[in-house]
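Have a look at these structures, which come just after this line.
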Structure 1
Amino acid sequence: MIIIGGSASNGIDERIAKILNLKLVKVEHKIFPDGESYIRIPESINSENVAIVQSTYYPQDKHLMELFLIAEAAKNLGASKIIAVIPYLAYARQDRRFKDGEALSLKTVLNLIYYSGIDEILTVEPHKQDALISYFKGEVKIVDPTPALANEVKKEVEYPFVLAPDRGALDRAERLSKELNAPFSFIEKERDRTTGEVRIKEIPKDVEIKGKDVVLIDDIISTGGTLAQAAKVAYDLGARKVIAAASHVLLVNNALQKLQSAGIKCIIGTNSIRTEDNIKVADISEVIAVKL
């Protein structure tokens with residue numbers, strides 16, 4: 001197998017190649033004056049299995065287009081099998097239609113990935129695993145970043161209590177709690193489908209976190225609104241301190257300031273996304289390499 005590193009590989013391509021002792025080929029890439037992308041694979045990959053490492057964080061459309069172009073070029077050069085290692089898969093949250101006429105973005109993106117020549121997707125904790133597997137016509141492998149996140153969380157807490165910001169993240173909280181040997185629970189929330197506004201609906205009676213270091217865990221931190229509310233609930237219940245961990249830390253708009261204002265002392269994310277300097281990074285290269 002040959003590792004092909006895209007422009008948004010975020011160093012994961014180099015680490016995977018080193019871990020697995022595989023050849024690494026970096027693509028040549030540039031932007032034309034009119035904004036269009038140029039891609040070239042500078043070495044022969046004829047009859048080889050290749051793994052293209054390209055995350056699709058912001059600017060999502062540019063990074064997706066580069067992925068399609070790399071896949072097409074690899075196919076043209078005679079690659080035997082093409083695996084797309086996509087640490088962060090853009091549009092994964094738009095996995096169903098809430099209103100008539102809405103585009104099913106995840107399905108569209110997955111079709112484009114498949115028809116660009118990609119046989120298999122390997123991605124890190126997508127928003128809805130079942131939807132991804134259902135919509136993609138090739139093979140799908142899901143990477144669990146929990147062990148990598150847990151290694152960093154352990155450096156920040158003494159008396160951990162893992163708290164999911166909603167019932168949907170409960171499985172994620174349970175996985176992290178096993179790594180930390182800590183109790184876990186969730187907060188019930190509801191979201192307005194039109195405005196996207198989130199509010200706390202209910203607090204389960206089993207949330208006993210007085211004096212604990214609360215670890216809020218989610219798949220994505222985007223605007224930070226949900227976790228900011230969850231942090232306030234945790235402090236109201238007597239938490240000693242609150243930190244946040246997520247597979248993909250986007251931090252759009254003023255999310256970082258919002259989380260810090262809510263009393264969150266530390267934010268931990270993976271290198272699936274190029275993060276800000278004050279975010280602690282858990283390297284997921286090894287857990288990805290194991291799956292290849």
Structure 2
Amino acid sequence: MRHALPLLFACLLWPAHAADWQPFHWHTGSVDGGPVERLAIVLPITVDGIACNAQLDTGANEAVIWHGQAPAVAVATPAAAQPRKVLVEFAGLRSYASAAPAVLAQLTSDACKIGVIATLGNAFFEQGTLTLDLGGALVAYAPQSLLANDPNAQPLFYARWAGTGGHTLVEVAQADQPAGYALLDTGSARFGLNATSAAEWATLTNNTPLQAGAKVRKYSIRSWGRDIDCYETRAAGDFTVGKQPVAAMQASYCVDQGFRAPVRLIGVLGLKPLGDRVLTIDYPGRRWKLAEPASPTP
């Protein structure tokens with residue numbers, strides 16, 4: 001959601017090159033005293049050959065967005081040092097990105113192995129197909145379109161309203177409302193549908209007041225260095241996402257989150273309502289798909 005913020009399936013479920021699956025890590029935690037939840041998808045990457053971690057965020061348009069500053073234990077970097085290009089690699093993908101001295105310092109410390117050094121956004125993956133097995137915590141990438149002829153795939157609108165990359169918009173239908181588009185955001189792992197305005201919240205919740213109460217939870221989260229207030233309740237009615245029904249959709253609204261889309265949206269679709277399904281995003285084919293996980297082989 002930040003502006004800056006094959007797989008041919010056997011039985012339409014599992015990719016033929018299952019050997020290309022890689023494990024990812026679910027970062028979990030509690031938000032403002034709530035239950036432990038999935039908060040982020042963390043991918044194993046290398047930066048100039050050094051093992052590091054990065055968050056996967058299809059709400060971000062850019063390829064590589066660096067995190068934070070160098071920790072106190074990092075090797076000191078001369079003040080005169082300048083940013084330089086580094087090679088970021090994941091699943092056969094290679095992308096060069098300019099890294100500031102503070103980022104370069106993290107490569108010489110344990111911070112790169114323990115923390116999350118960067119976010120990988122849509123521009124990193126847009127030449128191929130990204131597949132996530134949410135229940136199995138597995139990820140695969142193919143450098144081509146894979147869903148063009150899949151009858152179960154749905155249209156994907158890859159909106160390019162920024163200088164690089166784009167934003168993944170998918171169709172979502174709310175009961176008794178016309179179908180519309182939501183931004184598919186893997187960076188919003190714990191969310192259902194996150195409204196980007198008070199008007200969107202009103203539509204999702206049948207005009208529920210934006211105030212804490214018996215049915216509305218108010219809490220605070222830290223997003224991209226800022227603390228923002230959020231409201232959360234059950235959305236009104238049932239929903240269809242990727243032609244699959246989703247009951248008990250969670251609706252949220254984080255005030256002043258800094259995201260404004262130039263197109264009309266229903267909201268931002270997080271990963272929570274997708275459960276343990278297999279999610280495939282075919283960037284060049286402009287298609288996406290949700291599938292139930294394959295049954296274990298006897």
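Each reported figure results from applying straightforward, stated rules to the coordinates on display, with no laboratory input. No experiment lies behind these values; they were computed from the predicted model shown. Cβ atoms are built from the backbone, for glycine too; each structure is taken alone.
Here are a few things to note about the model shown:
- Value -9000, calculated as helix-only ellipticity at 222 nm (-39500 (n - 2.57) for each DSSP H run of 4 or more, over all residues; to 500), assigned to which of 1, 2: 1
- Identity of the structure behind 12, 38, 30, 15, 5, 0 (criterion: P(r) over Cα pairs in 10 Å bins from 0, in percent, for residues 114-241 alone, calculated), options 1, 2: 1
- Read-out semi-axes √(5λ) of the Cα gyration tensor in Å, computed value 36, 21, 16, structure in 1, 2: 1
- Structure responsible for 2.1, with distance in nm of label points 7 Å out along Cα→Cβ at positions 26 and 154 calculated and labels 1, 2 on offer: 2
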